[in-house]
Structure P
Amino acid sequence: MGALSFLAEPWFVIGWYVVGAVAASWVIYDEYHVNTNVQPALKWAWPIIVLFFSVIGLAFYIWTCRPPNIEQHRGDDAKQVHHQFVNTTFKKVTGSVIHCVGGDGLGIMTAMVLARMWRFAFWQEFWFEYAAGFAFGWFIFQYKAMRGMTDSPLMALWMGVRAEFFSMMTVMAGMGAVMAYVTPLAVGQQPSPASAAFWGFGALGLLVGYIATYPMNYWLVKIQWKHGMT
């Protein structure tokens with residue numbers, strides 16, 4: 001795992017997150033002033049993804065969620081242009097994954113900081129992160145998305161939990177694999193939140209979780225339990 005040692009280097013990690021923070025700030029501005037037809041829950045998720053994935057996240061936003069020359073369109077025309085742009089299976093699934101990893105990732109990383117501070121054992125930390133990620137994803141991101149699909153708050157909770165259960169399971173499988181195998185081999189121990197390695201390998205874990213949950217989200221979109229970008 002020596003090839004991944006750069007993820008523990010301050011010069012790389014600081015640069016990665018500085019670019020991510022600047023890009024996330026631009027995405028927030030773009031969503032609310034230019035590309036305004038982004039789904040409400042995704043308006044929260046995209047900046048989180050761009051912060052952690054930096055240039056990769058920004059590229060995904062431009063590639064899958066921002067129609068070319070959208071700034072030249074207004075009103076219903078802009079809405080139609082955005083809908084046509086994101087209305088493909090690949091982009092729907094990408095939106096579903098962004099929505100999933102944005103919510104889950106924020107909960108996981110928050111819990112990871114606390115778990116390392118409190119010196120949890122590995123499996124204590126794993127399940128604490130799972131619970132926090134599930135809660136963030138379900139009550140904030142999934143519920144917000146599902147409320148646009150039903151008038152019943154209880155039905156929205158149910159629709160959110162069934163989607164979150166399958167999504168979170170696969171995200172945490174990818175994140176857990178990085179925590180259990182990759183990080184110890186690369187840096188020798190689970191790094192503290194005060195280290196560059198913590199944030200470098202945290203971003204890697206979320207990226208692996210993104211890849212791991214993509215097939216699951218494809219299935220969830222296919223059976224219409226999730227709707228992705230639209």
Structure Q
Amino acid sequence: MPGAAAPLGPAVNTVAVLYLDNLSRDTADAYLADGLTEEITARLGLVECLTVKSRNAVRRFRGSVAGEPVVVGRALRVAHLVSGSLRRSGDHLRVTVELVRAASGLRIWGAQYDRTDADLLVIEEDIARAVATAVAGRLLPRERASLAVRPTGNREAYGHFLHGNYYLAQRTPRAIALAIEEYQAAALARAAYGYALYLDWGWTYPGVPPETLNARGLAAADRVLAVDSAATDAWMARAYLLA
């Protein structure tokens with residue numbers, strides 16, 4: 001139409017973190033690549049001046065399906081894309097990440113991290129800070145502080161947490177059962193959420209009747225809330241179980 005305004009492009013502060021490719025010889029390390037992706041996404045989401053696409057929104061753009069930046073950027077309506085890969089050999093990690101402008105594919109920033117797997121939390125923080133700064137410029141003190149917050153200092157517990165997240169995303173009875181096992185050691189609120197999924201979707205948990213599943217879930221959520229009354233995962237799981 002003559003005189004019609006051209007459609008506006010995505011805001012300059014919008015970003016999507018695409019799932020990192022797992023280049024490890026062991027395909028079981030996929031949980032690490034997925035976990036790193038999701039934690040970077042979560043950290044960036046804490047930066048007030050950024051608008052970050054959820055992991056569910058980007059899940060269909062992974063691996064060979066991702067396509068050209070301009071296509072992915074247009075589909076997700078973001079101005080920036082983060083992509084990369086992870087390779088583990090023994091306890092050594094090599095993480096390669098880059099940030100590009102979606103409209104042109106122009107590389108804005110990139111880095112390669114050669115660390116041990118004990119440094120995974122540090123890598124997440126470093127990548128999130130670099131991406132946030134490259135997109136938004138200078139960060140406020142509270143934004144820098146939010147990027148430095150770590151879910152735990154316990155390396156073993158964090159491994160259980162990432163394994164649990166990986167299984168939870170598969171949404172099958174066997175995978176959710178494995179997720180609950182992992183969360184029992186590290187994230188009781190998410191274990192409670194796993195029980196709620198079993199109840200909601202009508203799955204049979206081996207050897208456990210539905211009413212016991214509900215009681216287990218509520219007990220797990222309440223244990224978390226007794227320690228931290230602001231634990232959002234626990235409140236979400238509790239509400240899901242009550243529903």
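Throughout, read-outs are computed from the coordinates displayed, never taken from laboratory work. All values derive from a computational prediction rather than experimental measurement. Cβ atoms are built from the backbone, for glycine too; each structure is taken alone.
Annotations for the structure displayed:
- At a computed 3.5 (distance in nm of label points 7 Å out along Cα→Cβ at positions 88 and 200), which of P, Q: P
- For 1.02 (Cα Rg over 2.2 N^0.38 Å, calculated) the corresponding structure among P, Q: P
- Mean projected area of the Cα convex hull in nm², for residues 112-207 alone from the coordinates reads 8.2; which among P, Q: Q
- Ranking P, Q by relative contact order in percent (Cα under 8 Å, 6 or more apart), the structure that comes out highest: P
- Label whose coordinates, when helix-only ellipticity at 222 nm (-39500 (n - 2.57) for each DSSP H run of 4 or more, over all residues; to 500) is calculated, return -24000 (choices P, Q): P
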